[in-house]
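Every number in this text was worked out from the coordinates using simple rules, so none of it is lab data. Being a predicted model, the structure only gives us computed values, none of them experimental. Cβ atoms are built from the backbone, for glycine too; each structure is taken alone.
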Structure P
Amino acid sequence: MNIYIASSWKNQHAVEMLTARLRHLGHEVKSFVENNNFEHERKIPFDEWVWTAEGAQSFEFDTDAAMNTDLVIYIGPSGCDAWAGVGAAWAAGTTIFGLISKAEPIGLMRRMVTWFDRVDEMIDAIEFKRFPIDKEKLKAAMKVAVNNGIMTEKQAREIMGPSPEGDQ
């Protein structure tokens, strides 16, 4: 799966660790940290750097990655550039997952993101998105497991979750 991580430089280490973990799972990850053009080491003020060729290249990388990927992950709290990437992804119809933080300053636009409290929960959701489960096949497998005494009906229901028809 193609993934872009939108965040802030203050979350650099979290971006690097999540990038490594996702790559280990076989995902292709685009990271603004790896494509930084040494932005954090610039010798000129940020407002000048933005208009340089390096600033343009970083802008193109970030917007292209956000709009042309399978999934955008937002790590907060972050600033307006990360949220602009989230907005571009949302407008392009890209799925957006986010790791919520206590100091998240965003308002109504948080509705664009499917939020997770924990990295492991988000990784599980990413893997489920990559390898969706056929509910009918899972239901049949659970029935075989119950019939063969491998699990109880209660355990099978817990795995399957509530059914939309209400039959338990």
Structure Q
Amino acid sequence: MQWLVFIVEDNEMYSFMLDYSLSDDYALRTVRFENGEECIRSLHLNPDMIILDYALPGINGLETFRRIKLIKPEIPVIILTGHYDEKTARIFNKEGVLQYMLKEEGSVQNVRFLIDKVIQEKKEGGENKVGVVLRKKLSPLTLVIFCLMVLIAGILLAVITKN
């Protein structure tokens, strides 16, 4: 079964990088959009996951996320941002985003890791537990350990896929 992943990103280079990183997997098909309105108009294509930039032209990532959840509440959404803001992160977590993360070195691998995790959970017939774990209030130490684990998993995935 091929998964459909929407990439909603106005930075063409970053969008291409995400698309390229995900397209090497035969199980994933990506569709790219430059703004939230295009994404919302295309929800009838039934994406399995959405990667959404926060700072978009037109309606921003938060409003786009809210509209997605009104139409298709079951779709997991990863929010990417160039400028991390704790208040915005809390809003997204409260509203049910799978993950709110900073665009930084390793973020593409982290996105890939989260997608693989959600796919695995769906294959096993379970609910999306990844988002539940990530939305819980974690201690700073637990959060650092989790981030390191995600980073290591991303590096291992990159090494394995190159061989």
Structure R
Amino acid sequence: MSDVTQTVITTGRAWCLGPNVDTDALAPGHAMSKGIEVIARHCLEDVRPEFSTRVQAGDCLVAGAGFGIGSSREQAASVLVTLGVRAVIAPSFSGLYFRNAFNVGLLLVTCPRATDVADGDALTVAIDPRDGVTVASAQLGPLEVSPIPDFLLRRVLLGGLLNELKELKLKEKHV
């Protein structure tokens, strides 16, 4: 079984985007017949053409309000996990995207001051199973973030809903 009692801290680069980033920008329709690795190579190609080749594990997307609007395609969240994105930080998210993201293990952080973060800023994201999520900017200091329910943090720490269900099944076998 996985240990989700430890705090996970990562520091990465902020990749800043505007408001209303839609799922077509994250997982373009022309790539949807391919596997997730191919779709990931096209992630944000019309908005930030360099993103998929330069993003590093632990980096964060920072956007304006309405992140993830558009279709319900799960691949729009999965590509960011595949590329190693630690979190998406924005003032608000589409409801469908919010659900899909946590189900694939992608952390979404609601932050009213997300648009104050500068592109390239170093962001430190800490996920503590007891105390929640904190985000600090090298330039701005600690950022106020909305609380995330414990069960969603656990899901992220386990790597998504499928891993969470596997964990539950393992626990049932040992009872």
Mean count of other Cβ atoms within 10 Å over residues 111-118 from the coordinates reads 14.4; which among P, Q, R: P
Matching task: -16500 is the computed value of helix-only ellipticity at 222 nm (-39500 (n - 2.57) for each DSSP H run of 4 or more, over all residues; to 500). Pick the structure from P, Q, R. Q
To which of P, Q, R does the computed value 0.8 (distance in nm of label points 7 Å out along Cα→Cβ at positions 23 and 71) belong? R
